[in-house]
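As structure tokens, here come the structures.
What follows is calculated from the coordinates using simple rules that are stated; it is not laboratory data. Just so you know, these numbers come straight off a predicted model, no measurement behind them. Cβ atoms are built from the backbone, for glycine too; each structure is taken alone.
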Structure I
Amino acid sequence: MPKKLTGTVALVTGASSGIGEATAMALAEDGATVALVARRRDKLEALAEKLGGSGHALVIEADVSDAEQAKAAVDATVKELGRLDTLVNNAGVMLLGPIVDAPLEEWQRMVNLNVLGLLYCTHAALPHLIAAAEGDPRQVADVVNISSTAGRVARLNSGVYNATKFGVVAFSESLRQEVTTRHVRVSIIEPGATATELAFHNRPVILEEMAKTFGGIEIMQSEDVARAIHYVVTQPRHVTINEVLMRPTEQER
């Protein structure tokens, strides 16, 4: 059976672990050549080896919260791989806690990566995505933005993380309206509790609270979310999956 993504190039941010790593593997398995973008080169190189070496993956060490590095990552992808058909904005950080007396550095980290990093990558990628959608092999291109259930419902001790993810949803919908007639599809993936490194950036007291909330349920794996992303980007040209909200079955909110 022919692979659906043969001849296409995808760029995945935050590809060194978790959802980004699983997504890169899923897209490569269906024929895409993947640019792996993250700060941890050693992790990216290990993933590239899994994908079969340079023929299937391009390693790009970059911090996408820096505008110049984000643009350079997109430029390197197009220069080395010849095109860009799919952008998966996955890089993000979740730092929870009360708003009162919160460390401002945590807020800045979330805004810089979750919002500005996504904006920088999208801005740099759009001309190439529009060009890809105008020709073969698929005549369509995709922007997939990873939001969260936190982009749907505001919760206690999640205020700024909520703000960043609500922002991702708003930006994505506005962009969708702007480029959809040019066959650039914009999709939002909103996972609930998922086993990734995301939670472990939090302070110990926050980790204890998260363990109380989610410790008794079977949470999702990165591969579960990657399957949803693969489903979105392999739809026929005339179909766009605008939004995927997914939770562990036992997660109530």
Structure II
Amino acid sequence: MRLLILAGAAALTACHAGPKVDNRDAQVNATAEAKAQATQPVELKAPDGVTVYGTYYPAAASRALILLFHQAGSSSGEYADIAPRLQRAGFAALAIDQRVGGNLYGANRTMAAYQGKTDYLGALPDLEAALAWGKAKRMPIVLWGSSYSASLVFLLANAADAKGSVKAVMAFSPGEYFSDRKMVEAAAAKVTVPVFVTSANTVEEEAEAKAIVTATRSTDRQQYIPRTGVHGSSTLNATKNPGGADENWNAVLAFLKRVFP
């Protein structure tokens, strides 16, 4: 009798077991999403014929396309950790190697192949090539610059190709880095789209950032002064800025999601 009772209890337990979960659909969806967001190599032609190398970070149902430009001594690798986080937030991104750079974050392919010599202003055609490529994607465009390229994005925002396509400008440590010490401020004075400017938390960088953002004609402009900030886009890199990267990311994403809800 006892054996019959135990067998019955086992059968009852089996009858009430939960349904078998099939994770295949979730796995397929995850694989498809990973493929959709896989990085893609890009080669562009600058207006003067120079080949510009870049990396595209696509995003499904992207809110906007962010064009990422690096600082001096650097390359598109400056955004190797930043661009994937932008992807996860719903933004596609293109990071390029400008002809003025270096190997701070990895090899700069454009600079390695480029035979000429140039100064910071001479890299503007590389940014123009990225803008022309971005326009073909038919998405709202954000210009994002770091250090000297944070100044160039204000010049780029005034280009004929930018009109109607560029919807925001983000500048990390902009300054008057060119021989004309008022060039960036003059360019900023023509910018009307939303603007986000930040810098290292030094008196000099904050003052330069303030002069530039104040010069804009935008009705939506923000100077974010970090409690812990470092120069350029590196302010978002936890290795370069372990004490402030997370907080600074919060400010960046809040701006982007407000402008592109």
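Details
- Comparing FRET efficiency 1/(1 + (r/R0)^6) of positions 37 and 117 (r between Cβ atoms, R0 = 25 Å, to 0.05) across structures I, II, the highest figure comes from I.
- For relative contact order in percent (Cα under 8 Å, 6 or more apart), the highest value in the series I, II is held by structure I.
- Value -13000, calculated as helix-only ellipticity at 222 nm (-39500 (n - 2.57) for each DSSP H run of 4 or more, over all residues; to 500), assigned to which of I, II: I
- The maximum of FRET efficiency 1/(1 + (r/R0)^6) of positions 45 and 221 (r between Cβ atoms, R0 = 35 Å, to 0.05) over structures I, II, that is, the highest value, falls on I.
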